[in-house]
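As structure tokens, here come the structures.
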Structure I
Amino acid sequence: MLGAPRTLQALAMDRIAPTQFAKETGDWKELAPGIVLTTAIAVVAVFLGDLNAVAPYVSMFFLTTYGVVNIVAALETLSGDPSWRPKIHIPWAVNLIGGIACLGVIFFFNPIAGMVAILTELIIWIILSCRKSTERWGDARRGIYETLIRWALIKLSSRPMSARNWRPHVLVFVSDPVKHLDLIRFGNWFSQGRGVVTVCELVVGDIFKEQQDLIEMRKNMQDLLNREGLVVFAETNIVNDVVEGISSVAQANGMAGLQSNTILLGWPKERAMLVQFLSTMRNLEKLRKSLVIGRVQPRYLFPREGIQRSVHIWWGGDAAEW
């Protein structure tokens with residue numbers, strides 16, 4: 001009766017519960033809707049005539065809450081998220097054991113009531129996940145992913161590259177993602193799901209004078225790629241010159257021991273661009289990057305019987321260093 005109205009109010013302020021419970025008038029009237037709802041639930045439970053029939057289910061909801069809070073605390077500690085600053089520091093192992101113990105007690109005490117509580121909470125979670133919320137609470141999973149990536153990159157950088165475990169990490173340069181979707185599809189097909197594919201849109205201009213929002217452009221391009229079902233990453237860069245831009249982005253793309261090693265370019269349609277294109281090829285050769293030049297035609301993209309096609313390969317040899 002005392003805590004539940006405040007809990008409903010907090011949930012409503014985060015746009016989870018109905019907004020009728022989110023009033024903040026400074027007096028008791030702001031809690032009136034929550035008090036009415038809490039009283040109604042309590043009265044229904046009393047009229048059942050047997051509190052022991054309700055107590056197991058209430059206990060299960062408490063146990064699941066305690067268990068999840070402990071598990072989340074353990075994961076936050078392991079992820080090293082800078083925003084995780086608890087006043088009481090408890091080892092992550094203690095939190096994890098406490099969370100698992102809470103979930104274990106659920107099935108030891110009353111499995112049926114425990115399943116009812118878990119299924120109810122799961123349904124609520126699915127409903128909330130489907131709603132578009134403007135609130136930003138952060139996501140503990142991102143911290144876990146970043147911790148795993150950091151650990152993997154440290155291990156990866158200490159392992160030498162060899163021809164046996166080489167993978168194509170493809171960097172595709174396009175001037176317009178919509179017009180060059182076929183080239184992007186070819187890059188995604190070329191990697192065969194073994195490497196990281198990045199699509200870079202180059203915008204020629206002055207970074208101080210350019211009025212376009214790079215973050216919005218990158219988001220729109222990523223949405224386009226996702227709608228096309230392409231597992232690739234979007235990137236947008238402003239450059240003063242195309243040739244210099246390709247060389248600069250090719251050097252900077254990637255992190256730690258995971259850099260792009262294969263550059264995919266489309267064949268220029270204008271003869272005036274051939275000089276710049278050849279200059280780009282020389283620069284990429286100096287950078288020790290594999291270069292793929294794709295003259296992609298949609299109707300010839302995938303193998304078909306009776307169609308003769310050719311692939312030209314300039315092989316630099318199996319170098320000892322990569």
Structure II
Amino acid sequence: MEDVARAAGVSRMTVSRALRSDGPVSDETRARILKIVRKLNYVPDQSAGTLSTRRSGFVATLVPSLNNLHFAESIQALSEQLEPTGLQMLLGHTDYSAEREERLIESMLKRRPEIIVLPFDGHTPRTIKLLKQANVPVIEQWEVPKRPIGYTVGFSNWQAARKMTTALIERGYQRIAFVSESEDAWTRGAARRAGFEDAMQSAGLSAHRMIRFGKPPISIEDGFQIGAQYSEHFADADCIFCVSDAPAFGVLSALKSQQIRVPEDIAVVGFGNFEVSRFSSPTITTVEVDARGIGHQTGELVRRLLVDENDRDGIPRHFEIDVRLRFRESTRA
């Protein structure tokens with residue numbers, strides 16, 4: 001800043017004011033200073049400004065996976081909404097670990113984020129305390145928690161899985177198996193499993209055909225290993241409902257390798273509407289989730305919360321994202 005001030009023939013305070021859009025500096029002086037800033041490649045240190053204004057200029061955002069297309073699409077949509085505001089994202093990767101999420105939240109809070117955005121897959125008790133005491137808005141995504149901390153943008157995974165199970169029953173499937181992770185406590189996968197069980201029990205059907213395998217997120221490879229043991233897991237099943245499209249594609253591939261016909265011998269269903277479900281052969285029946293819609297709505301909410309922080313009472317606490325059932329070739333018409 002001293003270099004810029006010396007080159008412009010002004011004080012450091014004048015440079016500081018010129019770098020603020022609302023600083024009391026003439027247009028001519030500001031233009032001259034900004035020209036020198038660009039020439040010298042000067043990047044202002046915002047830490048002092050953060051201390052004085054209590055504004056850091058970033059949104060703390062957590063994702064459970066970096067290679068999941070849904071989370072990538074959601075983050076991209078959120079970024080597009082934030083760009084006009086000048087806010088930047090500080091991104092953290094939890095790897096579906098509640099303990100890692102806790103450490104990331106603690107670290108990010110030291111940097112004074114404007115808002116915290118994170119998916120709901122269950123939180124540790126300490127994470128909940130940290131978020132409640134953060135004194136900034138908290139937005140939980142991808143689920144409708146029973147006890148939301150702040151705002152939510154998502155849908156009920158329990159209800160979505162129940163809706164799909166009910167629709168399968170109405171199409172004549174009665175011996176439905178469900179494939180999910182073995183360590184899914186408090187996760188959205190557990191909510192989907194519970195929705196499946198409730199729909200089966202409500203219809204007077206058995207929900208005992210439960211295959212639990214691997215840690216979240218269950219993969220294509222996991223699904224293939226499960227499908228390879230067809231006679232052990234699915235000998236009397238007429239449909240396999242998987243917690244996501246990845247294991248559904250793996251199961252489908254394993255069945256095809258054993259000359260087991262889908263859907264003639266058994267149906268396969270996924271969750272998420274990923275590319276593997278849309279372009280597999282046969283295409284996979286699934287629950288369509290609007291990932292971009294979640295990111296877009298989250299961005300809109302962030303903008304509303306920051307435009308007028310004194311008007312938060314007028315903003316809904318929950319924003320529902322629609323999900324749709326997509327019946328394709330892997331189930332009977």
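Nothing in this text is a laboratory measurement; each read-out follows from the coordinates by a stated rule. Worth saying up front: this structure is predicted, and the values here are computed from it rather than measured. Cβ atoms are built from the backbone, for glycine too; each structure is taken alone.
The table below lists the values:
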quantity: Of the structures I, II, the one that 73, 39, 35 was derived from, the read-out being Cα extents along the principal axes in Å, for residues 13-204 alone; calculated: I
quantity: At a computed -16500 (helix-only ellipticity at 222 nm (-39500 (n - 2.57) for each DSSP H run of 4 or more, over all residues; to 500)), which of I, II; calculated: I
quantity: Which of I, II leads on distance in nm of label points 7 Å out along Cα→Cβ at positions 125 and 149, largest value; calculated: I
quantity: Winner on volume of the Cα convex hull per residue in Å³ once structures I, II are ranked, highest first; calculated: I
quantity: Structure from which 0.05 was derived, FRET efficiency 1/(1 + (r/R0)^6) of positions 109 and 277 (r between Cβ atoms, R0 = 41 Å, to 0.05), options I, II; calculated: I
